[in-house]
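Enquirer: Take a look at the structures below.
We did not get these values from a lab; they are worked out from the coordinates using the rules stated. All values reported here derive from a predicted model rather than from experimental measurement. Cβ atoms are built from the backbone, for glycine too; each structure is taken alone.
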Structure I
Amino acid sequence: MPGANATPVSPSVGGWNGADRLCLGLLFTITILRCFALVASPLELGVDEAQYWLWGTTFDFGYYTKPPLTSWIIALAHGMLGHHEWAVRMPAPLLHLATSLVLWRAAIWSVDGAATLAPSTAALHAGRLAAILWISLPAVGVGSFVMSTDTPLLLGWSAGLLGLVGVLSGRLAPRYGMALAGAGFGAAMLAKYAAIYGLAGLGLFMILMRAQRNSTAITPGGVLVFALAMLIVASPNILWNLMNELATVRHLGDNANLDRQSYSLGNSLGFLGAQFATAGPLVFALMFGVLRARNRDPVDRLLLCLSVPVIAVIMLQAFLSEANANWALAAMPALVIWLARWLAGGMAGRMAGGMATGRRWLALAAPAINLCITAVLLAVTAAGTLGPLTPQSDPLRRLRGWQELAADTSDVLRHHQATTVIADRRASAALLTWHFHGRGIEVLVHDADGVPTNHFEQNLAWTAQPARRLVMLDGRNTPPEIEGIIWSGGEPARSKTKISARRDRALYLHTGVETAD
């Protein structure tokens, strides 16, 4: 049972001791530095960030490719802080700070049961370790700079995990705790559909516990409460999808690319290897210990069921087609709590001397390595470059050059006396819309085949308006053949910006006038 072997200690005034305050100070220091780095960074918005911002300018319960929560958060930050790249991203480090605090509490509860009068030494260590491990994960470092759907997903997931752990530890009444857990995963579902793994993991947990005839505070009735709460919170987006021909769900299937199957074991191993960069080399290596979860410990079993299946499913996806490294981030909250619990056992001296000493060193080394990576990521964020480590392809290239493109396009629009742009693709459309915000310039795309594949083709596709003057971006020197547009003669203007050592963003700007036909 949780806390059975724990050593009780007397809490200080308010329940906080010096180590707790030091840990909290570290969390806030890292978060504040990340916020300053965002403001200082010269890097521009990514395509997805610009599109999430654009969605947020029109409130809805769903959008073409994603649920709405991330766009709602960006809209709130943009309204409060103004039209700045850093304003779009500012919620990211704050949400990760909140996640670290939630996991801190969840880790304490996972060690100590409700009968424990004061937090045990092991529980206190576990809580602090979980918070530090989370805030220092390389994926969290990157996620604190880029505002993605993963960030609110992970906060909602962690809040749901806190509810489940609270029920298992006796800290929360079963129905209340399961309702809280379901609401947390429902909120996560409003950010990203990966939250459905939570419901599947809970179902697997119940099957394992029943098969081993182990009793648990989570009952079938509790699972029903969980599912209902999750459904209620996520229902706005579910209803939106039903009213919009399952637009977001269809896009999710397109992302899987299962029609282009590769059956590559190398892809699966490559995805698994990428998790060492996501979680940190030593941290992810130690996380494999979750496979040795104790059979009769319900918390261990729960953490196993909410982590390993997620990674296994995405490894299968990678084998069948392809998978991005971040697609398994939903496994990280449970793995962080499991690792914090395991390391805390060594710090509290609950085993033979040699084993305890080894775990103490690991408890210091694992977060220390990640904190060094955190410092590097902070420097990269603030400087906007990888410096001498920059590869020829430069992964930051997509965050450069858009302002120059907008300036070049603006010059051509002014000379052509036009206010309409037809972008060459979704990326250009999203970033130009951001840079032209509030300037009365309309950004559209040309849907050549008439089958929408993104937000712009669905909602901002070009249709002819007689006598309207426009500028079109294209990678070719000659204008495309589009019925209804008469192109200007002569050599088109060209926008060319160096975005990495080997790449330029080069586009021609064709001018034309729409006809009546």
Structure II
Amino acid sequence: MIRVYNTLSKTKEEFQPVRKGKVGIYVCGPTVYKPSHIGHMVGPVIFDTIKRYLVYNGYDVTWVVNITDVDDKLIVRSNESGVPIAELARTMTDDYMACLELVGVDGIDHFPKATDHIEAIIKFTESLIDKGFAYAAEGDVYFDVAKAKDYGKLSHRTLEAMQGDGGGTAELKRHSADFALWKKAKPGEPSWKSPWGPGRPGWHIECSVMSAAILGETFDIHGGGLDLVFPHHENEVAQSESCHGKPMAKVWMHNGLMQASSEVGKLGGRQTRAVEGDQASQEAGKIAGSAGAKSFRLLLEEEKFQPETVRFFLLSTHYRRPIDFSVERIRSVGTGLDTFYRFFKRYERVTGENFYAIEAPQVRAAGEFDPGADALLKEVADHRQRFLESMDDDFNTGGATGVLFELVRRLNKFVEDEKLEDPKKRDAAKLASLKLGAKTLRELAGILGIFRKPPEEKAGGDDQLTGQLMQLLIDLRAEARKAKDFATADRIRNSLTEMGITLEDRPGGTDWTRA
């Protein structure tokens, strides 16, 4: 049984889809006015993993991520850069897609764009006016929050406690918290014809219209960052349920925000700690393009991070908790992943098979097996069970990644204890147990979207030269040992160790890894 934390009820609930066997997920995507940074990858990686797990459990999942390609930020950026809004949006959308591909997010089924749904947005707005939930004011159209009896139920705020946006249109509103469904066009801004004059959509209404168009008026999961609970998602709930007269989404899921390590816990000068569900303190240190966060692709290039390392880093924390970002933390994750990569090489040496070529089970029932009296397989089955229990409990990828480390360490120990590196001491039954253990590892890793293919080797003369020099040193050390010149052999090993390079001697030869 999968249990999910629902922001609406503030409790974990048994997951029961609207339609048996089918799941609709809508996650708010980016406003495409600047290149994507690492913070933009948090939600996609999390919900990509959630979709993988739901599919693994037999559900037919449709996942939608919108693209906001008309917005105040786009207009400002276009004016600053001199690049037309449509061209800017197209270029930044392409950048976003490229970043998603890098981190292995390939489960999104629809990328609707706001500008492709203008007619439906106008009809939606007209419906709200006709039903008495909205009003026109000098070319603008506002939602009347006082008419929505449950307004504030998602963010758990009272109407009296809410503050409006203020600005030049404040005098047009009936209540300060009323929000724009349609905005009157200013000179030079993009606009479309409407019953209220030329204008463009408000931000909130875009998601209400696009989610209903693709997933229906009531769907299963609406997701996004914690910073979207209010006002964006609160306003979506109000306008959608006022228009359709039914719940918008059964479950509202919000991931914690990525924060610069130096900013975590700092709020207005007081030392506090950003915690799960604490929107104010998490937003205080949130990584954002407006705060100077470098582009995701530049981060990968400058720090030479493998995209898979970043994905694993994002999943190593429970999705509702804030993510403490620093280059050092990602490097530490990369060092940890070397444990897996070394095992994959060891597995190929021992079995003659490529770990990445293992055909792992794609659904839960297919991965079950009877360990019998085999001590290793009993432990493998236990690790698998604990991994799945973590995922069943509100998609706890932090717990699941911990189990993966335990599993790979156990498989490594099995190889060492049974001396499977030595061809003369390999036992067919032991090899069979190792293969099933590796198959289970690949099965579970696939749920997280990791270890799907080998990390890309960085092309270039420097890397090739490093490999050649390392092989030369390994050969020289082997010759020294053969000549019983152990002082020279030890000097080579110790010097490499000081440089952060580890040599591993095995029956089939010597390998090296960089710390």
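Enquirer: On distance in nm of label points 7 Å out along Cα→Cβ at positions 34 and 490, which of the structures labelled I, II is highest?
Expert: II
Enquirer: From which structure (I, II) was helix-only ellipticity at 222 nm (-39500 (n - 2.57) for each DSSP H run of 4 or more, over all residues; to 500) calculated, if the value obtained is -19000?
Expert: The value was obtained from structure I.
Enquirer: If distance in nm of label points 7 Å out along Cα→Cβ at positions 202 and 330 comes out at 1.3 when worked out from the coordinates, which of I, II was used?
Expert: The value was obtained from structure I.
Enquirer: Turning to a different aspect of this structure: Compute mean count of other Cβ atoms within 10 Å over residues 386-393 for each of I, II and report the one that scores greatest.
Expert: If we compare mean count of other Cβ atoms within 10 Å over residues 386-393 over I, II, the biggest value is for II.
Enquirer: With FRET efficiency 1/(1 + (r/R0)^6) of positions 130 and 298 (r between Cβ atoms, R0 = 25 Å, to 0.05) derived from the coordinates and found to be 0.85, which of I, II does the value describe?
Expert: I
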